[in-house]
Structure 1
Amino acid sequence: MKALAIYAGPAALAHLRVQGLAAADISTIPGAAGGPKGLVLGPLDRFIFGEWLPQSTQPVDLVGASIGAWRMATACLNNPVAGFERLERDYIAQHYEVPPGKKRPSAQQVSEAFGKSLLDFYGGRLNEVLEHPRYGLHIVTSRGRGMLGREHPLRTPLGYAGAFVTNLVNRGAMSAWLERVVFSNRDELPFVPMDYDTRQVPLTEANFNPAVQASCSIPFVLQAVHDIPNAPKGAYWDGGITDYHLHLNYNTPAGGLVLYPHFQKAVVPGWLDKSLTWRHKSTPFLDRMVLLAPRPEWVKTLPNGKLPDRTDFTRYGNDLAARMTVWNAAVSASRQLADEFAQWLHKPDVSQVQAL
């Protein structure tokens, strides 16, 4: 059974028909939020950043939210293949003991453990990430406003309830509750903010770890990160809240394409849009995008008939070995995605590319 589906926006599809796809065509690579789902992209990441992109020399912007921020920062290491292998091992092996009588660990417990793991993961290597000669890194976070300006046991749930209702009516109006803050090691963003308020903050050694942790801080699962150095004060949460799958107005240079290793076809704008299926459709923002995703029928062959996801933490509880077995099996199977992409690049067949 084929594992990989390739999708393309209209301008990208026209490009593929005439020129195929070369590493030199890529100007931007996004990394979506989605927690453990991102694990199946590990083999694609290793192939793209370890073998394929090094065949070219042009600058490439990497935009990431949540686990996508962790993945894109890892791509900037001197040895990205070893980095992705370690990310995979560390993510699969993470374990938060569930206290007796509880369904899940506390947000404080998860935040403290995750913060320590990030310090260990990037310790002594931040210069590799921040000073990469080719890759511009852009870490997306969500900064609270109003009730969400500081994390609070009462105001935070009320604030997110307000954000949900506001977003239901108008996505742009959610700026009253949340602001997109992007930490970048480049002067310009690779997209034009057209939906709601956006700030760009220089990414430095002082704020790198807090920014990555904030970008991964799912509300109520982890604690917010407050007052990140050199950034506006306030509570910062998961970048996926504002930009779940980074459905952005990408500003590609002439002829440039956006290559998107993703875990599904739909590019959902925000976390609060997950159930709003009318917002899952393609828009002109994606015209120059080539999206790589596992086929739904192939996903059904994985353990439990699905991609790894956060529900597995509850499903397996304190049985770490069982969860690791299932997740490792899914990751092992996903090597087929990278193999099929490499084969397609060697002998491109545009008839296999579907409209995004």
Structure 2
Amino acid sequence: MITKTETAVSLSNIAKHYGSVAALHDFSLDIASGELVALLGPSGCGKTTVLRILGGLDLEHDGNIVVAGTDITGMPSDKRNMGMVFQAYSLFPNMTVEENVEYGLRVRKVSVAERRKRSAELLEMVHLGHRGKSLPHQLSGGQQQRVALARALAISPKVLLLDEPLSALDAQVRVQIREEIRRIQLETGTTTLFVTHDQEEAMAVADRVGVMNLGQLEQIDSPATLYNNPKSPFAASFVGITNKIPAEIVGSGKVKILNQVVSVSEYAGKMENGAKVVALVRPENFEMVSEDQSGSTTGRVVTKSFLGPMTKLGVELGIPSLVSVNLTSSDARKISIGDSLSLVVSSESVMVDRV
């Protein structure tokens, strides 16, 4: 079993500018040995820049990088012993699958016998042992990405770098491959940095998820901690909070939202009484109640989307935007578009942001 205690990667005070634009500002991150950290954020937040700097693809930056106790700042990418997998599979089209996997070993002058042995082991690991003689164009997109992963792991990298590796795949294959990536990463114990803009993807595979904004880490925590205790409205918006509802501070640690008063997170603690704010409420934190229940708000169902075990409703509650409500499909079965629906906020507290 892998213990994730020893620091394998340490990026300290990294700064990167593209002209007058700061891509990274005083960015620091430690990754434990055997840990998979996912960086999550919108386009332009700096997450791919972090990966490129760690991989040595961009050497023009401030700050220091230490990997396995060695300062590799300024070291070219081919000396860093890192495996990389990108959105485009980047396989050599004229080489067979096994030749692609062996490529890094061949460059390192590893013997033919050892190369073949390592290639065969990795292709079995990614469930492609029977496709070693195939050419890349004879494989599906998901299979090609598995080959790219095997090739990256062939050199036994100190760090595996994954840059949006699933975004070119269709939805069903994407789920399958992300599970394969996690299985293989745990099996090999390879320290991994995974970059994505997809919240579900990051939460599914990572030991810790770092939410990035404007070149800095907003928060980095375990998926459960990040989801249940986001430290900022921006972090909250990237882990599933989609409803923004007008509200008002009505006392210390309290906010009036719709027709009820609920506790607010620590983030709102310094806001003055009477301040107009925006409450951030998850779709699953609404509860369907009877119309006469104290504090409930009644609205009209405008949209209904069946999503298997869950049904998503769009409810008009008299505020500027529809409120998104997630109910179990069994609870939502008798609800139709146009019906009245009474709701309360069921969470113990909500996060708020200034208007």
Structure 3
Amino acid sequence: MVDGIVAVVRAMVLYAVGAPFELEERPVPRPAPDEALIKVRACGAGLTVHHAKVGTSPATLPVIMGHEIAGEIVALGSAVQGLEIGDRVTPHFYLFCGRCRYCLTMREPLCENTGGYIGRQRDGGYAEYVALPARNLIKIPAELPYDAHPEQVAVICDAIATPYKVTRRARIRPLEDVLVIGAAGGVGIHMVQLARFFQARVLAADRGEAKLDAAKSAGAHETIDALVGPIDAQARKLTDGRGADVVVDFVASPETLQAGLAALAPGGRLAILSVHRDSRFNVDPLWMLNGEREVIGSRYVTRQEIVDALELVRRGHIRPIVTRIFALEEAEQAHELLGQGATIGRAALVMDSET
């Protein structure tokens, strides 16, 4: 027992790639001197986690997955400063060192000494309690609906912060045409909102009427059904043949990457996220040069971008879209739907508030 906290907690553990999660009872984690122990209230379930579960992204097994966490600090390591027991916090996903030249200039995703990722190389939020480095934690504004809707608060640190960074990396400007590929997914649906917030015209591409309707409800001006025909041809038709100023690809398959590149207008920028091992596409250097087109990689976010994303939600500019809520022991069901591409917006696990 840690200072009156329950001695045993429930967790969903992954032992092998492609295997189902196993519900276990484990001793409550003990925070190291530079760590905090967090009672998890909710944890997002998205494709970043699912890719690690099925082996398309690396993880150190066995592991408790989940990194989109909203929780309350219940114990602190002896060296922790700036945090207090009772603080409600959300984490930065990457295990950054905090001392290299990139961390010191607030570019944590480029950390030279990274220790991996929460929920992959160390246990994450698919559990009732988790111990995490204090430097990863960001306080949740009191005005956010932590008590009523912890699932909405949990997903902000990734599902909203990530597309917020993309708006900056891709330099989205008012009146530009922005094509979002995978627009109804957990990150894409928030990209639609953010591009709209930055006063762009949003073209939302996904598969099927239900997903396109969801993207439209999130603020898309036009929709493109990938089941009907090539994405790039439809995007060019919607832009009078010119193409999109910005393409953001959250699917990152060889097909979507090639289509996204082909959809670029002169001066256009293709932002790539979620690339997997088989993601390859062809680039014509002369076409890129003559059109001054760009391909941009955007890798997660900085701590400050999480702070900004929390503030965007606090001010009511962006709304978290969580359409499916599961209990901790239903994590496998959540991932079955993710694997089928059947989840619109984000899914989340919500813990029993009495645990």
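All of the numbers you see were taken from the coordinates with simple rules; none came from a lab. Treat the numbers as computed from the prediction; the structure is a model and nothing was measured. Cβ atoms are built from the backbone, for glycine too; each structure is taken alone.
Rank structures 1, 2, 3 by FRET efficiency 1/(1 + (r/R0)^6) of positions 127 and 167 (r between Cβ atoms, R0 = 35 Å, to 0.05) and report only the one at the top, that is, the highest.
2
Thinking of 1, 2, 3, which structure, once Cα extents along the principal axes in Å is computed, gives back 66, 41, 37?
Answer by label: 3.
Quick check for you: by distance in nm of label points 7 Å out along Cα→Cβ at positions 31 and 335, which of 1, 2, 3 is greatest?
2
Out of 1, 2, 3, choose the structure whose coordinates give distance in nm of label points 7 Å out along Cα→Cβ at positions 247 and 343 equal to 1.4 when calculated.
2
A value of 1.06 was computed for Rg/Rh (Cα atoms, Kirkwood Rh), for residues 79-150 alone; which of 1, 2, 3 is the source structure?
1
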